[in-house]
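Next up, some structures in structure tokens.
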Structure 1
Amino acid sequence: MRKFYITTPIYYVNAEPHIGSAYTTIIADIIARYKRFMGYDVFFLTGTDEHGLKILQAAQAKGKKPKEFCDELAQKFKDLWKDLKITNDYFIRTTDPEHEETVKFFVQKMKENGDVYKGTYSAWYCVHCETYYDDEEVVEKDGKKVCPVCGREVKWVEEENYFFRLSKYNDALKRHFEENPDFVEPDFRRNEMLKILEKGLKDISITRTTFKWGIPFPGDEDHVIYVWVDALINYVSALGYGRGDEKFKKYWPADLHLIGKEINRFHSLIWPAMLMSVGLPLPEKVFAHGWLTVNGQKISKSLGNAIDPREFVKKYSNDVVRYYLVRDIVFGKDGDFSEEKLVRRLNSDLANDYGNLLHRTLAMVKKHFDSKVPRPYENEEIDRALIEETNKTVKKFVKLMDNYKLTEALDVLWNYIAYLNTYFDRTRPWILAKEENKERLATVLYNTMEGILKVALMALPVMPDSSEEVLKRLGFDEKPTFGHLEKWGILRAGAQISHGKPLFEKIDLSKFKKVVEVNKEMKEVETGVITIDDFAKVDLRVAKILNAERVEGSEKLIRMDIDLGELGKRQLVGGLAKHYKPEELVGRLIVVVVNLKPRKLFGFESRGMLLAAKYGDKLKLITVEGEIEPGAKIS
């Protein structure tokens, strides 16, 4: 049996898990379930990262010892994965004695191979990101040096450390990237790593002396091992590397490291170099996906959007949340979680397209065939076309899933559901029933059910609960395997079907309430329909963009000076950099909400909000036709 080893990043326990941290784990679970369905022997790893200065400070802020603090947070992650029905095979903690033993063994091998030396380290340090930066990497803001990733102030640090000869492996890493073009995905993340290699890697500090919350460095316990070195080794320590565990021989190298884009450098450059140092094979693939925002905002407790995903699961079901995260957020790119969009997907894709087809098909089987799967008769041309389309869909779906193109795979699957609905409508089984054409009715209903079976099997990794329910309703009682997808005619004639309530319940958008955090409690707040009085509170004006420039250190933001006529000039900051060049914006007449409370982004105050339309990856500014004076009111 082929093996497949998949990992998530191990999550830092300085704060509780939320929908953002759940995203990577859900994606990993979908891939793990898919690989098991395809016949692989899967080992799925996740866990928590529990050492370092940030953890120590978080524990002290709570008045707790670090280990006590970590125990509580690690359990919250374990409980969440259980509630989300995550099928991980192992949960590792970096405070596990076995992990600490492996880390010392690994670092000792690096020392023995001549790749570790003692020196003095000086750099800008970000406590929040546990990362050090050179002068050219930090960003200047309000006269202070700030982290290029999180925007927090950094501190200049000088201390005696042990170093890893990362520079030694620069050429070997370049060769590996050239010989293995799919090593890092997506392509644009790979290109980012290649640019770093072109500049040349520098040796990195791998110990600390200013605090003790970490694993002691072998041979010099005045030093603790840098949290990132400790964390990366989890991928082999979980398999028993250095402890003679057969799991390591069986599953290493990892087939897929799933990570967020902000830790790509650690996984795609530093980790492979460490593995080269100790003589271990490199992972097959590192996939660095984008960031998840909520309603266009970065996830933050202070903004009230760091929502426990269980709140959405309770309200909509685990399957609906999983489906939405894959279907609406293109895997690999930045994505935005919107509860309103989730509801629209639920109503349109799941309730209308999928659930309604199942419901009306089984209703006819119950009425005309005594709730038994009918025996099909001779297929006509339209039936043969359906079978051919099914085979094509399965091949496309498998190819896309094998290449981790999860969103595209669901697009293909829903195109097939649309085809099935068209087949059902064009064959008009209700007319066949009225005409008492039993043989033709039996064939049409059987083929529709067989098509729905294929849908449930392909959807199984993404929506396990609803897929199992569909299989049950279709009278299919075997263990699902890929073989059931490859062959047409799996449903057994005469099997008992079960026709029940709709598979997915639609949400009335006019009465829709969304989940938000209010005074540290999750509550449902009315949304959807507004009154004219509500709309009148929004002051919309025409503004002219006078100049525009990129915000240094941000991939998305552009700072603009705008003219609002009698309201004067003001500054706006908007996430337009991926869609417009600054010079393309100058002179445009745009629509701005001018009575919005100002907020700071990367140190710049944004007084207002411009309007834009977004669909998928496309974003277009809302502009005004013809000439009109800046400041004109929109009503």
Structure 2
Amino acid sequence: MSRLSTSLVAFLLLWGSTSAQDFEVDPLQQRIYSTVNQVWPSVVAISSGGSTFSGVIISPDGHVLSAGHAINPGDSYRVLMSDGRRLRAKGLGANGQHDCALLQIENVSSLPYSEMGDSSGLKTNQPCLSISHPGGYDRSRGAVIRFGHIVRPLTNRSGMVQSTALMEPGDSGGALFDLNGQVIAIHSRIGASMDRNYDVPINKFREYWDDLNEENSLAISRMPGLPKLGFRCENVENEKKVVVLSVQAGGVSAKAGMQVNDLVTAIDGSDVDSTNRLRKLLMAALDRNATHVDVRVQRGDQAIDLKLPYLEAKTSKAENKEKQVVDQTFIRPIPELRNFASQFTRLESNLDDNCATISSRSGEKQLTVWGTLVADSDLIVSKNSRVGTKPVAKFAGKNVALKVVARDTANDLVLLRRPTKNSTGVLWKNDPAKKESLGRFLISPSPSGKGRMSVWSSPAFQSRKRISKGYLGVTLASPDDRGAVLQEVDRGAAREAGLKAADVIIKMNSTPIRGRSDLLRFLSKTDPNNLIKVKIRRGEQEIEKDVTLGDPPSDSGHVADRIDRSGRRDGFTKVICHDADLQPDECGGPVYDWQGNLVGLNIARNSRVRSYALLPSVVWSFIQQHK
């Protein structure tokens, strides 16, 4: 088979090549691009007291939807916008039973927002997009995109929407969108399997809207979905009155004669004693298709009747909605989404010739990982921390011994050489085009399986090293100038290697260990799963041990932390994030877009939601240094 490089010969991929009505991938891809561009600015991170979660702005007046378990009514929060702005917000109401909450941004000015949709019409296999902040806010990365489909429109037990759009901690309160850009649900929780992602249906927010506004000290006179009448008001403290705070210049209310400090006393003849009552009366007018509403205000000693043209506000609202909902194609069920990867079988079968499975030893452990053949050479590039000693690769059913050429611990890359030149391979020189990348379909081919589908989830960013460090499984004694004294050997790498309490570590590889701080510093810079030469002093003897470091244990009981993740999973020069369900031993292979263009090299399964791929330029720079 001919060699495949960064530009495959183009051919049109169809969703179901044997079905009676084939569906082209490109229209779906284009709709995802347009939806991401439309809604991205409205997605926010929300921070308070060191914790960060997600939300979405759903009105120009500054309403933010989030999860009930994340918000405390009355508390202050910082809303982090995609354009870099940091705005203050107040927690309004929160419903713990249904996990829905509402915040209000203060000092509202030129806010992007997304429309609330209707969750009552959701269908199984309807496509959807998740955009939020898994793992917390990272300004260089931004919000993260995931693509999926509805598994159950409403689950029987919890009344939640279930989808395949992946979630993890930090996503709580983020938005699930349909492909018309409307918010159909809000992220709530996850289950053990990857398709168990549960969201609060958006209609729950409509149902409990008045309750969610109870803590509002600066109430907005309209609920999202109501015509915009152009005034803002609040309850008068300790009085059953509603006072007008501002009137939009040129708006419906201004044209009718409303003024700041007017007291709104009645709508269509019904008394108004609170902003909640005001909203209900306006909703009632909307339901009966009113052409206008009669508003009575008290201005000083004078009662004034104003006629607000509701039809004008409704028409403007209807026109805006019509512009957003012009095509029903992509909010209908698409059965092929249940096994989307199978629609790309022909492409994957061509691309997998560039991959190989590599086996090696690390102490007593057997390691496997994928590798990527380098075009026009005898080289293979892979993930360093999963390649130990005596590596071999399987070609045509036979194991071929490989030689380690170079290791790059900074980006966790290893370069290997096989005895013969590659007949296929990847050209690494150019980074992928940036245009229309977010939300792009990707495929990670497998040397022997079906490969993994995903979408391009984030812009390229530097992944700072926060988690990945070696773990010995020991408790150290008080500072000592003789070396690092082991007080206890609890579990893990040290116990497996035969280290004992009272042993003194005096060297790790070539690094002298003069005390506990030296040891901790060495481990913080060393990847998990690395094989280390450890010199210890035991009594009068000096003994050298081969120790394969492990991963630091997680004390989290969260279901998201139960999946297998890469030992070395952060601290990379330049990566993109995608949502492939990669296993740690499936890293090291290439990732392409659905048209066969190279995107990068899979370097880590970082979390339940995020897999990382190094940009081609990073890989190429390493290859060039040692080719």
Structure 3
Amino acid sequence: MTMTNEAIRTLSLLAVDAVNKAKSGHPGMPMGAAAMGYALFADHLRFSPSDPKWRGRDRFILSAGHGSMLQYGLLHLFGYDLTLDDIREFRQLHSKTPGHPEYGHTDGVETTTGPLGQGFANAVGLAMAQKRAEAVAGELFAHKTYVICSDGDLMEGISYEAASLAGHLKLKNLIVLYDSNSITIDGGTDLSFSDNIQGRFEAQGWQWMRIEDGHDPEKISEAIEHAKSSDRPTLIEVRTIIGKGSSIQGTSATHGAPLGEEEAQSIKDCWKLDPSETFVVTQELREYLQKIIDQKEAEAAEWKKAYDALPDKDRIEEFFGAQLPEDMLEKLLERAGKDKATRAHGGEMLQGIREFLPNLFGGSADLAGSNLSTLKGDAFFDEDPVGANVHFGIREHAMAAAINGISLYGGFKPYAATFLSFADYMKPSLRLAALMEIPLVHIFTHDSLGVGEDGPTHQPIEHLVMLRSIPGFTLYRPADGKETAVSYMQAFSGKGPAAIALTRQTLPELNIDVSQAHRGGYIIKKEQGEKPELILMASGSELHLALYAAEALEGEIDARVVSMLSMDVFEEQSEEYKQQVLPKDVRARFAIEAASVLSWHRYIGLDGASHCMDQFGASALGKDLFEYFGFTVDNIIEEIRTYMEKR
């Protein structure tokens, strides 16, 4: 047996043993795809186990994240910081080998995958980032993005959105290995899937190739080599047998359950191995692979030497390391001061940020003119990949996943823009961005009833609740130019994902002090006495209603007004500060927001009241809708009076 075949066999058996020990997992995909994984790592992938974040590396994405033991086996065999003991702890608490690959948790894992299609779409963003990096920094950054995906990945709509974009942009640096085994959980793919994959991908501008024997590493390697010289993205359909080597190979029984000890012993007997031994990697194989690893490390060292010798290295470092200056907020506040829609303020802030962040990289899902999110300068095209503006087209799903990929590449400040009502389309990618704790910004405009005539289909009601519910995801909803400045400053200098919800309609510029706005929730109008009789709370386009109502009620009700610019940031503050803003002994509280009340219960408590939107809107002028649904100063005053009288 050749060392190549022994490596493939070892990858298969590590998956069998790990899944059996964990009593859960997916052995079939790693067994069927072991040959393609090995061929890619051994013959093509540029990587450095000693420096997993080496800039010159190729990126590898296992989009079929349920087959995580394939990736863990490869990382172990090729010298990453992943031991056999780590593999023995597959799917156990706090192990380096969770059920699906997690970015930041295991060296060598470039993105968190599992929800099918996400890894494929992340890879498109990674390839976009690489293409721009090469345009900015030169041929040393001419590396590749490789993907292994499954039948299930290619059933997901997000993959076809992303594939369409990749084909349009001619991302020749993107090579996808399609593990075509014709099996899903429910059985054969013929139950639900009969696409002409070749026709579909070629129609989207891809090169398509097919390998009939997906267990022949030489043929796989030859196909990858051919794909590397293409002027288009490439999909290599690799026909494989799921659970290759087991007595139930080729069936859905191998997909998502342990094979069991008897089956494992039978497989080892066939390969003339000791069935009592588990998690075996021979010393001979380790020595063979070490030579490959040494060559990979030598290539990385040569790259670093060449990079250090570049005459414009400082310029490149400055580009990729660009950050906002400490006085950026003051610069942004200079752009505030006029009555405008907060989307208009946001456009101003984005241009201001662009002056200091040449590595800004993003765009809109065909709504740039409404989102006001277009950067001054060139667009990102195949002919001009140095441009910062991306025309994502009407592809919200792919856009959100792609900017995850851009962020994961490193060195860029990615953002995306669309209407808030479409945030639901993007939820899986938003959630994964939060899980990975990666920095990026979503600009969501048209954030309420102010959308107006487009009607309830485009008027977000429950979306703020959804965004606020994602752990580690920060939402800002500014009320005027000054709060918009604070929001952009914090969002674009943050360490995790953030979103800014902005209005279509014009809002008054408020006479408020925003020096504490960075705390998320802060007092914009203090009570006149020692303690407020009522706390009014609001965010965004309803903050002026709370402020004007409190001013009108002076002498009648002594009210404090709190702006909840970001509930997420407010919750990060000390208990002492939160008590200063919302003292527990003031139980008379009233919240105002043109969205679901569900966000506010933690602040208004059992004794509080609210004026929010717990029904869908309607099609009419925005100003008429606000009046119809009671979002006027006069109506808020009457509701406050009624509430206080009943206490």
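Readers should treat all values here as calculations from the given coordinates under stated rules, not as data from a laboratory. Just so it is clear, the structure is predicted and the values come from calculations on it, not from any experiment. Cβ atoms are built from the backbone, for glycine too; each structure is taken alone.
Data for the structure
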| quantity | calculated |
| --- | --- |
| Structure responsible for 0.60, with FRET efficiency 1/(1 + (r/R0)^6) of positions 145 and 241 (r between Cβ atoms, R0 = 41 Å, to 0.05) calculated and labels 1, 2, 3 on offer | 1 |
| Distance in nm of label points 7 Å out along Cα→Cβ at positions 25 and 441 - highest-scoring structure of 1, 2, 3 | 1 |
| Answer label among 1, 2, 3 for the case where distance in nm of label points 7 Å out along Cα→Cβ at positions 233 and 361, calculated from the coordinates, equals 8.1 | 2 |
